[in-house]
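*Asks:* Take a look at the structures listed below.
Readers should treat all values here as calculations from the given coordinates under stated rules, not as data from a laboratory. If you're wondering where the values come from, they're calculated on a predicted model, not measured in any experiment. Cβ atoms are built from the backbone, for glycine too; each structure is taken alone.
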Structure I
Amino acid sequence: MSFQGTIEANCPSCTDGFEAPIWSFVHGGKDAILRDQAKAMECNLLLCPSCGAAFVPEAAWIYYEPDDEILAFVFPMSYKAEETKWRDKMKADFAAMREALGDHLPVGHEPEVFFGPEGLARLLEAEDWRRDERDVMAFFAHDLKLSVYKASAAWARANAAPSWLPYTGKTPTRAGIVAGIKQVVAANDRLAAWFDYLAKLEKDPAAGMPPAAMAGN
């Protein structure tokens, strides 16, 4: 569920003040319209009733999308000058959220921090591309009668790796994943993310299994 509050906004063009509703917590996994707005950098975009100017107010908000393990604090660009202060506040707020929500907030990694809407927009755009790639890979894996191991999406982003990994055998193992990836890239040589990850695995024989996705993802 997403949450909305009311602030006193001041138009940067005509300086008039007015009350406006803004989103303080956006659950992108449950509200496709708000997710699209965040990706288009239009979340919390206001129109001044006096002069019609469009602007984003100086207000922080949180974006949450559990399926792809995304939790992001979006601060106004002006806060960048005091980045350390706001990163410390994020850590404190996140700790309070974890304590209050417990299992209802299944995020096992530190949240992303963005100053301005551009960083989150790029992240969501990249995730959409990764989803399209995953769907193609899953189609070939099914056709090849391979199983799919779902790794942590946060781990995959941090390691420039795909989060869905095909594997042979009854249970996922490193050797089974290597064998599975070899089969899908042989069937479709445009699955670049899996080609690259296979190269990493073959270059580092000591690399173990990636962490699994959070429960329910």
Structure II
Amino acid sequence: MPDENRIVLASLRPGVYRMADGRQRPAPEGWALLPPGDATLTRRVKQGGTSWTITEKKGRRTFSRGVLADGGRIAQVKAELQAQRATPEYAKKLAAGRARSAKKQVAYVEDFGAAVRAYLAFASEHAAFETKLAQAVTAHATPVGSGTVARTQRIPVEQRAQAAVIAWLRHQTTAYDHMAIARVKGRRREVRRALAAQSNRLLDRYRRGEAVGEGCPLAKALGV
């Protein structure tokens, strides 16, 4: 029986896992897999004793594929948590938490939308376009769990708004989604940088109040 918590990788052999030092070991007898998805259950199982966290690396990102731990402990913690979640007190606490989250989300959507409009800063002639584009970008970028740059906390909201606008324009007003980009390191970044410059030139036309014809890609994307 292992005497410490470990982070392991799945191997090609079912039930066998690769340790940090490269050795392969089978899961201890009596252990079971707790799939990911319930953070509270996973945390309590790991706090209750030795466990192995199964990870898988795809590109630069590492994903959890579940936790291996004593099957009896998993069952016990799961039963205790289910009983706790069945109480009226828990339901009340959950409802209050959801209400706080919803209120926070509404406030964030408003703040993000304002940051988008501040970044766009279209001339008065194109105020309607500014409003419609800001609404489209905000609706796409702000949903919880969307995984967009708007959900990160690592950069200020002003930078998130700018990045979200450029990303939206890249997908909606350029041929990016249909480009055959060579699988060469840095190539996709170069393409995105070039398209960002193209999008900024388009935005600048609206900021200067220039007349924009029917062939404008932004007008087409917004259905105007």
Structure III
Amino acid sequence: MVANPKGGSGKSTLATNLAGWLARQGRHVMLGDIDRQQSSREWLRLRPPALPRIDTWEIEPDKPARPPNGTTHAILDTPAGMHGKKLTHVLKAVDAVLVPLQPSLFDILATRHFLDALAEEKEIRNHETFVAIVGNRVDARTRAAGELERFLGDVGLPVLTYLRDTQNYVQAAAHGLTIFDLPAFRAAQDWEQWQPILDWADGA
């Protein structure tokens, strides 16, 4: 699950790119969008058919949505403001949670209670959910990155990696692509920044 209560944190960007990488590894991937805006579902409609396939929900009348048969990995793109019973319900269905977080005061404050809720859920569940934080649109060398690390240190969660602010994500998404579909001369730096996420996904 890719989640953060604040809109514009980068949830759909992380969800679509992670799904694209998994598909390139030969996994049978489903990208499920439970956000009303349906950004990820719209992105799938733009995806060129020649690229590795990414499926979405199978939806039948009067039946709950479910992954297609043969799905090995499901990535859930979640709405802003998800909390309470809905958060608890979704957490019961997932193995790992990826939280994108921008290094602004407003993003940090909006995310604090969500991370506390995740910690509480983790304590009462029968199996452990692994939570990873991604610093989004941030230069790791800046003071803002330091503030983000200090905040996350207080809640006991490390920053998995930092993703730079680049038009590569915007331009790729506009054509149904991921950064892993771009040539190396454009995206090699982004691939390097993503490596900790990919290692995490393999072990999650």
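*Asks:* Using the calculated result 4.1 for distance in nm of label points 7 Å out along Cα→Cβ at positions 26 and 154, pick out the matching structure from I, II, III. Working shown, then result.
*Replies:* On the way: I: 2.0; II: 4.1; III: 4.7.
This value belongs to structure II.
*Asks:* Using the calculated result 16.5, 52 for Rg and Dmax of the Cα atoms in Å, pick out the matching structure from I, II, III.
*Replies:* Attributed to the structure labelled III.
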